[in-house]
Structure 1
Amino acid sequence: MSDIPGELRYTKEHEWIRVDGNEVVIGITDFAQNALTDIVWVEFQSDIGDSVAELESFASVESVKSVSEIFAPLAGTLTAVNEILQDTPECINSDPYGEGWIARFELEDASSIDGLLDAAGYSVTIGE
């Protein structure tokens, strides 16, 4: 059974969002990292300061099984990327909701978070 923290918001594409002041932290869920298996590479297609549209790909995660795009759950400006992932991408597997975060965004519209799934809704989405 996947770990689905109650304080986060989720997308059907398996990203999570944590509100942190006027920014949000984004990563992939425990369910997603488990499906990908061993993550070996993270690549960013967007640079810090770039505006990213809702559901636009801004990064990709490569595992021993496949490459998966990471989508911006909501429109905003990329303010930081997790530099740790360049040398230790496997921390997404070991700590997807902590050290394995992927990026930080300043949202165009903070109220848009309300349109994302809560933990119960995400649990239903993944059949748990």
Structure 2
Amino acid sequence: MSAEGKRIEHMKLVARIALGLIWLYEGIVPKLFFLRGDEIALVEQCGLCFGAPATVLHLLGVAQAAMGLWLIAGIAERAAVLFATVWMCILIALVARGNPGMLTEPYGALVKDVALLAAAYIVWISSDRPAGLSQ
């Protein structure tokens, strides 16, 4: 592998692991260990609550942690970043529906999500494509 290829591979690895760690953290810390009242209220307000809001957040946390582990493992990288990106866009829409004011907070999800999209793009363009797809 050329020096440029090694640099690209290293960038992809760093971006993928960073994405995975963020998904893992966002699943475990705020949704499993430290539930906050504003997140419980957001689940209630989004209109898609099935069961107790705390239970919904716990399930979401487990799913997000699993997404993080999938990204960190590097299995089917393109599928993982595609799934994570679509999921993130759905979460943004649900947040906007439940509490539009969260989108304008300087430390809110939208600011972080722009960086996550950039990292996902790096992984997407630098990962091997399945046979038959053009480069």
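Read the figures in this text as sums done on the coordinates, not as results from a lab. Quick caveat, the model's predicted, so the values are computed rather than measured. Cβ atoms are built from the backbone, for glycine too; each structure is taken alone.
Odds and ends about this structure:
- When mean count of other Cβ atoms within 10 Å over residues 5-12 is computed for each of 1, 2, the largest belongs to: 1
- Taking mean count of other Cβ atoms within 10 Å over residues 69-76 as the criterion, the largest value within structures 1, 2 is that of 1.
- Read-out mean projected area of the Cα convex hull in nm², computed value 6.9, structure in 1, 2: 1
- For helix-only ellipticity at 222 nm (-39500 (n - 2.57) for each DSSP H run of 4 or more, over all residues; to 500) computed as -3500, the structure of 1, 2 it came from: 1
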